[in-house]
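Listed next: structures, encoded as structure tokens.
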Structure I
Amino acid sequence: MTMATAATLVAVLANPPLTDGKRTLGRVALAGELLGFAEVKVVNLFSIPSLATGAIDELGATATGWLAARPSLETALAGADGVLLAYGATSPSGPARTHFREQVEWLRTRLDQLALPGWQVGDGPRHPSRWQRWTNREYPEIPFIEAVRRSLVVVRTNCVGSDH
């Protein structure tokens, strides 16, 4: 499951935070370390910052923030040796759901074209803020780091979406 030590893991999250995001970044770094990557970079499916991903329901009602994220995604993926899908296991609601699904399909196509290996925690692209809940439910007697190690699974690029 590990990669070469000079490799770069790109973590695809939902959108930029309005906080420092230390916990999320720490968990992404942990995943990179567990997978054997020397460097981790973060990029987002949606470009407009918010305090919580639920705000994407309103902020993402038009295509603007989704399309604005693509150049950063392209740049990050071009330099990636692997991808951690961690943008959340639940789609936004309302019009944002359509844009989200289009963005995930675009991402899937790019990952297919680039033939990048991908991982996620458990059975979906859950956000790092949800990893504790997932690992505690799946591995209640195991320390968090080991539970994350066991929960990192390879994903096929034709299965990178949410709510399928």
Structure II
Amino acid sequence: MDSSQIRIHTNPNIGADKRRDPDEVINGFAYSYLRLCRGQGYEFASQLTPQPGDWILGETVPDDMRMVFDPPGELQEKEVVVPTLSRLVQLLRGEAHAVVIDCYPDDFACMCFNEGSFSLANIVSRNPEEAAFRALLFIMSEKKAQEAASAHSHG
């Protein structure tokens, strides 16, 4: 193992356990967020470049997680970067003019707006990372759909 990484192993059957509490915190992240990174967010999270301080998640949630140190290594096959909230906000700022993370008694919201204050995303979720990641995925999906529609209508 590369000395720039720590590998943390837990129960290998965790990823298959659908009864696990979605709010359970594992290495600072809610279980539901880790499942999002491996599920709907896989394509995006598997293309992120690991940075020092990031967590990398292996194939099964979360039986194989490792923290990235300096110098960062590369993702192995079927691994994803688990973006921190600060990294998600940074990525959202590249897609939206304004990003708002709001806290409610039982959940969080991520609202994103363009320069004209038009809402690009308004996502409510159990934790701020999940809300922000879902907002980013939504904005990117909408952008991709608009680009495809534009190319189709001009092609």
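The numbers here are math on the coordinates, done by the rules we state, and not lab data. Values in this document were obtained by computation on a predicted structure and should not be read as measured data. Cβ atoms are built from the backbone, for glycine too; each structure is taken alone.
Using the calculated result -0.56 for log10 I(q)/I(0) by the Debye sum over Cα atoms at q = 0.12 Å⁻¹, pick out the matching structure from I, II.
Going through each structure in turn, the value belongs to II.
Given that helix-only ellipticity at 222 nm (-39500 (n - 2.57) for each DSSP H run of 4 or more, over all residues; to 500), derived from a single structure, equals -13000, which label among I, II identifies that structure?
I
I have 18 for relative contact order in percent (Cα under 8 Å, 6 or more apart), calculated from one of the structures I, II. Which structure is it?
Considering all the candidates, the number was obtained from II.
In terms of distance in nm of label points 7 Å out along Cα→Cβ at positions 41 and 89, which of structures I, II is highest?
Largest one: structure I.
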